[in-house]
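Before anything else, here is the set of structures, which you'll find just below.
Rule-based calculations on the coordinates, nothing more; no lab input. The shown structure was predicted, so the numbers you read here are calculated from the model rather than taken from an experiment. Cβ atoms are built from the backbone, for glycine too; each structure is taken alone.
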Structure 1
């Protein structure tokens, strides 16, 4: 681990616990890989969310949006599984990024998506543990409004 890298994870917090998690994953060097509309890309992203929900039945994506250079989603971890039988959030996100990367690369080779420079993903991801229904509401609102805010900025 890089000693100069900012530690983002909460100490003494088990990322297998039931709860809501606001996730942001950015493209490498903020490449505009997810600029749309692109039905092929949209399909890959939706399949990736479904893959996570199928692979980890205690996970549900309850809100999501695609921005030109990053993805936001609200992940709910909840279920009857014992904590010991769950994967922690970093493993789930690693699987998400890997699955989407593999699908993206296939489509690049087929000429259906534009190539990327070096890598698809920026190292790591940002997560915020949401601790109340109000926080969940505010994050859902933010995710829903984020594309509109970008469109308004482009108009200015």
Structure 2
């Protein structure tokens, strides 16, 4: 588990942008956190780091958006889905066809339906500082675990000493 901290929305975007160059086609990021924790802000930075030039907004009502970039980004939001069967019916597994990177907000609730190789990004608000976000990155599977050292270097400005 890698622990990180940001102190503003822009820092959260910078963290996402710093992580993006480590992404590979076929990668999956499951982003979790309470409402307002910064999931979409993180996604905006990650998209910027991939080379997405258009505005990135929450796909809460459209469920899935695709953005062209050096590595295309599939951005999904499972917040409005009420049952696991809806996740299966949405066909996200078919979208993960190794031609893009997928970032799924509220994705932790459906982790069991996806591959066993993903990056879990948990974001929480610091109760003592309104604009501060606390991150926990869980590297699940061999692909992400193999990038742990590179992630530590890329994300060094935000690492919390354990």
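Quick look at the values:
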| quantity | calculated |
| --- | --- |
| Read-out mean count of other Cβ atoms within 10 Å over residues 40-47, computed value 15.8, structure in 1, 2 | 1 |
| Which entry (1, 2) yields the derived value 2.0 for distance in nm of label points 7 Å out along Cα→Cβ at positions 24 and 72 | 2 |
| Structure responsible for 0.90, with FRET efficiency 1/(1 + (r/R0)^6) of positions 32 and 56 (r between Cβ atoms, R0 = 25 Å, to 0.05) calculated and labels 1, 2 on offer | 2 |
| For -7000 (helix-only ellipticity at 222 nm (-39500 (n - 2.57) for each DSSP H run of 4 or more, over all residues; to 500), calculated) the corresponding structure among 1, 2 | 2 |
| Of the structures 1, 2, the one that 33 was derived from, the read-out being percent of Cα pairs over 25 Å apart | 1 |
